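Please go over the structures that come below.
Each value in this text was obtained by applying a stated rule to the coordinates, not by laboratory testing. Computed from a predicted structure; not experimentally measured. Cβ atoms are built from the backbone, for glycine too; each structure is taken alone.
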Structure I
Amino acid sequence: DNKLLATASYDNTVKLWRKDGSLQSTLKGHTDSVAKVRFSPKGKILATSSWDNQVQLWRFDDTLIKTLKAGEHRVTNLSWSHDGTALAVASEDGTVAIWNLNLDDLLDKSCHWLRNYLQNNPEVRESDRQLCQLITNSHIK
């Protein structure tokens, strides 16, 4: 949404800057120099890569979503697919890995498996019985 700028740092952090030049936050999670930062195409997730052989996925409220181990070599580059459902990660040894990050399909499959349990288990609270319906409706919009 062009409201933030992200910078990678040798101090193992990523800094998020507002358009006016003020610092919004510092993301701390890597254990070695951060090499690359990439916003997802829809601008909702920031992917960071580091010489610690990891890729981290962040929300803009400083929440670390996931840490992905990229192998035994430093991560040198990363790139989102045009629709944001996959992330290509290049390592120092010349290998490229492509990770499928399409979570909508995973949510659908998980809820399909869980739905019967939520509806029929007497130990499930009434407020939780419609959980999968709420999740399904929220990511369809």
Structure II
Amino acid sequence: MKRNKWSFEIKASLEAVDALASQIFRMVASEKSNELGFKVGLIIIEVCSNIVRHGYNKKNDEKIYIDLEYLDESVLLTITDNAPPFNPLIARPPDLNDINSLEKGGMGIYLIKQFAQQINYKFKDNQNILTILV
């Protein structure tokens, strides 16, 4: 039987995020498609780098937990952290009509929402739990 679920635990560092995103991109691209691998890898980079920078304020002693599951032609990601509560679903979307108002690096949540079929957030047991169907 082919494996369809994986769990990863990484140190909350940008280097660890990049390494995991590359690994998962290659895995999903070889099993599913390059397009899906790209989307999943980009979502992991955006969500996890936001956790490192804003949630943990670059404290490298923290952890991020990522569960990945294949569902037919989709991928279900669950990303969990112990940072203060943050619901990305309520983040204000950028004004794409005013290029001058766009903040540097402020497109991540917007891109995640564009690539995801469904996103759910909850804060439970002092953990942010973000579930994304790609």
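Work out the source of 8.7 here, i.e. which of I, II gives that when mean projected area of the Cα convex hull in nm² is computed. For mean projected area of the Cα convex hull in nm², the value 8.7 is produced by structure II. One of I, II was used to calculate helix-only ellipticity at 222 nm (-39500 (n - 2.57) for each DSSP H run of 4 or more, over all residues; to 500), giving -6500; which? It was calculated from structure I. Largest in distance in nm of label points 7 Å out along Cα→Cβ at positions 11 and 123 among the labelled structures I, II is structure I. When relative contact order in percent (Cα under 8 Å, 6 or more apart) is computed across structures I, II, the figure 25 traces back to II.
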